[in-house]
1. Quick one: relative contact order in percent (Cα under 8 Å, 6 or more apart) came out at 21 when computed from one of 1, 2, so which one is it?
2. For which of the structures 1, 2 does the calculation of FRET efficiency 1/(1 + (r/R0)^6) of positions 278 and 374 (r between Cβ atoms, R0 = 35 Å, to 0.05) return 0.05?
3. From 1, 2, which structure was FRET efficiency 1/(1 + (r/R0)^6) of positions 310 and 358 (r between Cβ atoms, R0 = 41 Å, to 0.05) = 0.70 calculated on?
Structure 1
Amino acid sequence: MATRSHPEEGHLDPNKPHALEGITVIDFTRVLAGPTCTRMLADAGARVIKVERPKTGDDTRAMGPFADDGTSEYYRFANLGKESIALDLKDPGDLALVRSMIARADVVVENFRPGVMEKLGLSPAALVEELPRLIVCSISGFGQYGPLHRDAAYDTVIQAISGIMDATGWPDGPPTRVGTSISDIAAGIFGYCGIVTALVARERTGKGTTVDVAMLDSTFALLEHGLMDALGPRVRPTRLGNRHPFMYPFDTFQCSDRPLAICVGNDHLFGALSAALGLPDLPKDPRFATNMARSDHHEPLKTALEAALQMDTAATWRSRLEAAGVPVSMVLNVDDTRNLEQIRIRGMVKNVGGYDVPGTPLKFGAYNSVGTTIPSPTLDDRGAALRAEFAPRK
């Protein structure tokens, strides 16, 4: 009888085929939202040809932090696995080359401000009409239509308008930016989802399509707790710090040295937590007998729990609570997280071209889950070869 191998024995096999092998992507994106999308396509095995401005290239080439060789880590992270060609889209010859590239591609991704592609003579809708199997994904701050669609946007602007900034922070503190470019990254991920969905549909119908992804839409869609209040009972949400709005204890709690995150989602777990903390009578208190009651009385419950937790260190309590089956974690800095065995064994940090970079979170059974092992390109690194390959046919 054959034994079933553990997933970790195969998911980092670099010899497995990639899921998107044979797909060609023309990438007009820059900075983060669009490049995140196309980097995911490259990780899945697509050929991604990045079109950059002559001389300067993507804005992030000049953004820190910088590696020892002077190259931008910002650019490196978002552009692994791509080929670079420097083209002036206002130059008739370069534009003709771009059209030739698009005609032989499966996917175009762009994150210009709405209207720019039309001015260049590359309207997404017109391209799909001309090339019926083509998929053109446009990623922008506010989408391709609506009263704000031509407004400029960066991640912090979208965090501010979407509601996520107002939802983040402590009740008595100011609205706070999420500690990563969540709006850019969410739009990039939704762009990838839209493109892959369109590729599957094309296999079934033979039809390409435009895909319109907005950073605002993408961030708004992440706000499930606030939207439950605002769209359901029409309650105006407020900041809660680290506390969950509908379950308790589901928060960070101070131990003698540092905080722990403890998440109790039902009465059974609350009983296990109370016993592990040496507080077996807590579930008998009517204020804490049910999840709803605990949520309503979260302040006195937190006081009771922290009184016990502050008798020992976070590491000690983590071990005890894990043994009791209670979901718990230390609060780590990302510099600590990157060294976790869990991160290492799942390939979430990999070395490409001599530099450590994030791995892909998509783990396939049958396909390559290592992602690209090709370094981010130098500006116009494939310019001559690509000009020869895609020279317009006369």
Structure 2
Amino acid sequence: MSENKKFLCPAHKKCGACQLSNMDYPRQLEWKQARCEILLKKYCKVEKIVGMDEPYHYRNKVQAAFGKTRGGKVISGVYQSKTGNIVALDSCMTEDEYADRIIVTIRNMMDGFKLTVYDDISGTGLLRHVLVRRGFTSGEVMVVLVVANTNFRSKRSFVNELLRRHPEITTVVMNVNKTKTGLFLGEYEEVLHGKGYIEDTLCGCTFKISPKSFYQINPTQTEKLYSLAVEYASLTESSRVLDAYCGIGTIGLVAAKSGCEVIGVEVNSAAVKDAKANAKLNSCGKAKFICADAGEYMRDAAARGEKFDVVFMDPPRAGSDKKFVDALGICAPERIVYISCNPETLERDLRFIVKKGYRVDAITPVDMFPHTNHCEVVVKLTKENKS
């Protein structure tokens, strides 16, 4: 039996999340390699894609939607990519197996505790979603019960039974989402068990992960990605580094292990708060985090005469923007390390950055999301010395 037939998800035609599940894994890597070469080889040689040894059950964060069939049966699973309907799943070949089992247990417990499913149309019912996050290194497990209101009378006994069935769970949080938008989590949270967050280790750094924290979904490949990024940065203790789009500080704190000065800039204030906590957790006194627009910060820093040896940039799928690239040109760091989650917008941004006087020295794709069409790419750019 081929690898593809052995692991093919029975819901792959309904779900739509794993666009490449019709290919075996070696063929997926070939497809992604070719895609990156078509877009990026004009800049320099595209190195061989970094794949996974075990490309299954790699997602350390699992979000399950809850609903009912027309016959009234409670189901849990994922939203169909085209319609938004819930595709019922007990397990997924990309999701953490511990998380999948916990979600099935919660679904099976609902009737016994008279826990109802929220209905979007009528606005009745309680349980909307369940989020499970597991630290692959620490083994810590967080369960977030996303409910429509605080009227969860049996929450203590429900959590006690859940812990009895799954003693590996280290913390349980109730999140209240009263909105009728597509937002997964609401603002109000109540810790029902444990400390309300988990910790995990990545590239030798410890990170605090709360329900809303951004944290890389595939830690195995993230270590490979960040190791490449730090290698491309050529850091020394005297380096001055700007970590743009820094999130909770992951790449900046990994870079700070070399002893260099790191300034992380992020527009999301909650992420900056987490980054500061993570810097303290890892005793990184030379890592500072600022809530600001990265492009504006660079322009202001250049006006003050500040210099950066390296700029890490890890923008969202839409890529960077003209304001940020213009600020890069003014700031003029010696090296830029661009971590991209979208080769198409990366190609566009490289065109603009090269015009600012940079050459592309290295390009390496990294397969962060096997079985999907997504591919990360890390790029090294160096300032050209022109008279």
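1. Details: 1: 21; 2: 15.
Source structure for this number: 1.
2. Details: 1: 0.05; 2: 0.85.
The read-out was computed on structure 1.
3. On the way: 1: 0.70; 2: 1.00.
It was calculated from structure 1.
Bear in mind that the values in this text are calculations on the coordinates, not laboratory data. This one's a predicted model, so the numbers in the text were calculated from it and none came from an experiment. Cβ atoms are built from the backbone, for glycine too; each structure is taken alone.
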